[in-house]
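I've put the structures underneath this note.
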Structure P
Amino acid sequence: MASPPTPPPTGLSCPVPLPHRTEITVGHGGGGRLTQELIDRVFRPAFANPALEAQHDGALLRLPDGTRLAFTTDAHVVSPLFFPGSDIGKIAVNGTVNDLAMCGARPLWLSAGFILEEGFPIATLEKITASMKEAAAAAGVSIVTGDTKVVERGKGDGLYVTTAGVGVIETALTVAPSSIRAGDAVILSGDLGRHGMAIMATRAGLEFESAIESDCAPLTAPVQALLSAGLEIHCLRDLTRGGLATSLVELAESAKLAIAIDAAKIPVTELVRGACEILGLDPLYVANEGRFVCLVPEAQAARALAIIEKTAPGGPPVVIGKVTAGPAGQVTQRSIIGAERIVDRLSGEQLPRIC
């Protein structure tokens, strides 16, 4: 005879929430799903305003005299501080410059804040500021103000850098996710994954026939060339944390449209692809610091490609897909063998401390 079922225990309580629901984890800094959840839960309700709701790379602002500005800010916690092709100083400048460029702005001025750990070598700081000076000159901006703070030994991981930037928008276009339209071509400016893999290879001590160098570079020149040519640029997005995949999902969700891309057309160098395979990573989610996507009407794609090829690093650019009417917020990828899969946001943190 079967025993009667055990009665449920008394004093039941709800299960303990997962840590990422109750406290900050490293994944909240990855630019993917957890980052978006944190923004939607904490920052958007606290600071709600039209400029913030645009969910762009920077805020689009208008002065009383009609002048249009772009304003953005960024923090840089990359580890190690130096790696092939770049360093924390160069990223600090180009990261902010590129966010302004993605708003269709010509970057003008930057601020820089330094959080230093007690014991940090002054010679290393001088090397980093020299790199920032060189990067600012190359991007055509001036570092006009800043701040310095020092924390106790063991509480700052050497150095963190924060930057903010202001640029002027000289085009009448609104270059933003809200301008994306069904039928737009999606142009990728160059090959993917160099930045994230340069850092990861350095950390892991991976050695290849030649070093993987970060793609860190300013993107003002190609953007200004596209605008000067009179092209109807609908949206631009640089592919930093979360890589190409997460950036496209963000754009599709903001525009309430869908995007379809073709894996066979996405350029990835053999070195980067090999490193991703060794580490079990997908190049679509690996961070870049000198690549962007440009969304333009399909009829203007050929002209845009020609301009980007002449002015942007990492080319040649390619049309990797197009915007479609729906389902809203969905990004799909057609594989090399013709299968189709849904591309989602990055979950968690694939490569921590990469920018």
Structure Q
Amino acid sequence: MRIILDAMGGDNAPDANIKGAINAINKVKAEVVLVGKEDVIRNKVKEFYGKELEEISERLKIVNTTETIEMEDKPTDAIRHKKDSSMVVGFNMLKQDEGDVFISAGNSGALLTGATLIVGRIRGIDRPALAGILPAYKSRLLLIDAGSNTNCKPINLLQFAQMSTIYLRNTFGIEKPAIGLLNIGTEETKGNELVRESYNLLKEKAEELDINFVGNVEGRDAFSGKIDAIVTDGFTGNVFLKTTEGIGKLVKRTLLESFTQNLFTKLSYLVAKKPIKLLSKAMDYKSYGGALFLGVKKPVVKAHGSSDEILFEYTIIQAEKFVANKAVDKMIEEFEKQRNKQKES
């Protein structure tokens, strides 16, 4: 197995990308290919570790590129004109079977455009979407779309529900995952036009498409452990995601500060240390890695734009599991079955 990593994408590139890959190499069986400016990567490795990359592991490789897609680049222009960028080269390697999964923390719009134009969409899916995993009470929560499609139609949200159902069933073994529609209230009449129309379409098609649609879900109930996935447009989903991450950081920071105010609170911390660590671990989004682009023909993983070396490490480990679980292959099979059923009927 080969994991392709965009070494130049993200706010902390290439340092965090390189360190994350080196941290992960002994925790995965796959070969990790760093795609980017070779001289920069090699100099960084020597600076950090005092060794050549090959001395660290025979399973670490480099593919040289001369360009980088920046966060401010227009997605379509960047994919079409920066042919020797780390992102475009990585996508072409994936398409040509020179790797099994591609990871990037770079420009989200360019990543979606490249995944769609170069790798290609699965037949039957109009728009691929980012599926991010978040912690929930004694469980996990799939958020789709986590930021790739800011403007959606009801058919897109229906397909997001289909994809999340197939993904959770085949990757996590949840036979009938509970799928909710993110809304400002649980009533059918609540929400804007997109949400109301999507609700009606999901309700109408749920049985036919084998979706366990549980109705509207408010943000405060999303992490109850009773919902396996929430469906929304990419704009709302990304706001929801980043707000959740911010609250997690606030809770951890407030807890730590409250236990360091004086001698008494420091002693109290010794008693509460284990529960606090468990809480911090449960709320740590980094341990869930990146978000898989559901709807493209091969595995593409979007790492958080501000990923540090720990998050890159977890994302690489997670990416290996995506390939091993054949998440994309099963998605293609399921949509092909549904298309055949529709033809027969």
Structure R
Amino acid sequence: MKKTWLFSVLALLVIIIPCSLSAAARRDTQRLTIYTWEEMFPQEILDGFTKATGLRINYVNFDANETMLTRLRTAKGGDYDLVIADDYIIEIAIAEGLLQKLDKSKLPNYGNINPIYRRPFYDPDDEYTVPYGAGVQTIVYDPGSVSHTITGYGDLWDPGFRNSLGVTANPRVINGLALKRMGRSYNESDPQVISEAGRLMLDLAPNIRLIKDDFLDEDLLSGEVSAAVMYTDQATRAMMARPDFKMVFPQEGIGYGLMGAFIPVNAPNAQGALAFLDYILDPRRGALCFEHLGYYCTFSASDPLISPEYRSFLTLPDGFSGAETIRAVSQEAEEEHERVWTAFKQATGN
């Protein structure tokens, strides 16, 4: 009787499981799961895509690139249909085989990508990614609250800034302020040099009031800080709200980052992801996306359609140069960066 019962159960499972998988597959083709940071697209773009295709969007957020990579590894390149993340983490994900190559025959708008952003270091043959937003770390300050003109990172060590500066919570970017002041690269690999930069960071610590990634522009606008090292989208919002503020491309050289959109190797709905990429690559939709995002527009066909009040903040200035892409470094160097960063945060009380 036990055998008869077992065989009956197995027979039932044979019937039920394929039906369940088929139902799940049908659901996947009606849903697009996007995995990225919060508010990367205006709602009208998400709603418009659903109306045009019938695909419901499941928008899932992560708080850090490393969190995304861990989950993508756990899912073996599955679970998510479209991911947008930073350049250095994409390089790691490609090396681990977690991305699939783009079927460009399904991307008729692919030619709208600005050639400046083609063939990035993490995808040198443009096989896996579509660039979605570029940014640089700029200094923005209120000239009414600052006694002298800021021209570079070195000015931030001035004692007059005591307890009045805001910086992002990105260790490589902020440790890089000291490295650039020393005339070194953001991608310095010598732990001794990174340690020396750490000593400079401790000298900067008394000037730091805030270390945070979110809404640093609001702290500048409220007067909580008088100057801040900001992401591009924050600088855009601050300058649009207060045109009298000053934005500085530091003379020592700046860090440059590129976000990329990619399809995981085992994405449940890769075709839906391709459809979404082509949808936002449309020139007018792209302009709407970047006006919302506040980063440099990576679609050249969208540049002339960006509203005039946004255009100077969302397109690279003429003759722009001196940007250095922040890339992955050795494990030893990364560990020293983490040690320097921890000591710096403790010294600031953040």
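Read the figures in this text as sums done on the coordinates, not as results from a lab. Source: prediction; values computed, not measured. Cβ atoms are built from the backbone, for glycine too; each structure is taken alone.
Worth pointing out:
- Source structure (of P, Q, R) for semi-axes √(5λ) of the Cα gyration tensor in Å, computed value 42, 25, 18: R
- Value 3.1, calculated as distance in nm of label points 7 Å out along Cα→Cβ at positions 115 and 307, assigned to which of P, Q, R: R
- Structures P, Q, R were shown, and mean count of other Cβ atoms within 10 Å over residues 59-66 at 14.8 was computed from R.
- Identity of the structure behind -15000 (criterion: helix-only ellipticity at 222 nm (-39500 (n - 2.57) for each DSSP H run of 4 or more, over all residues; to 500), calculated), options P, Q, R: Q
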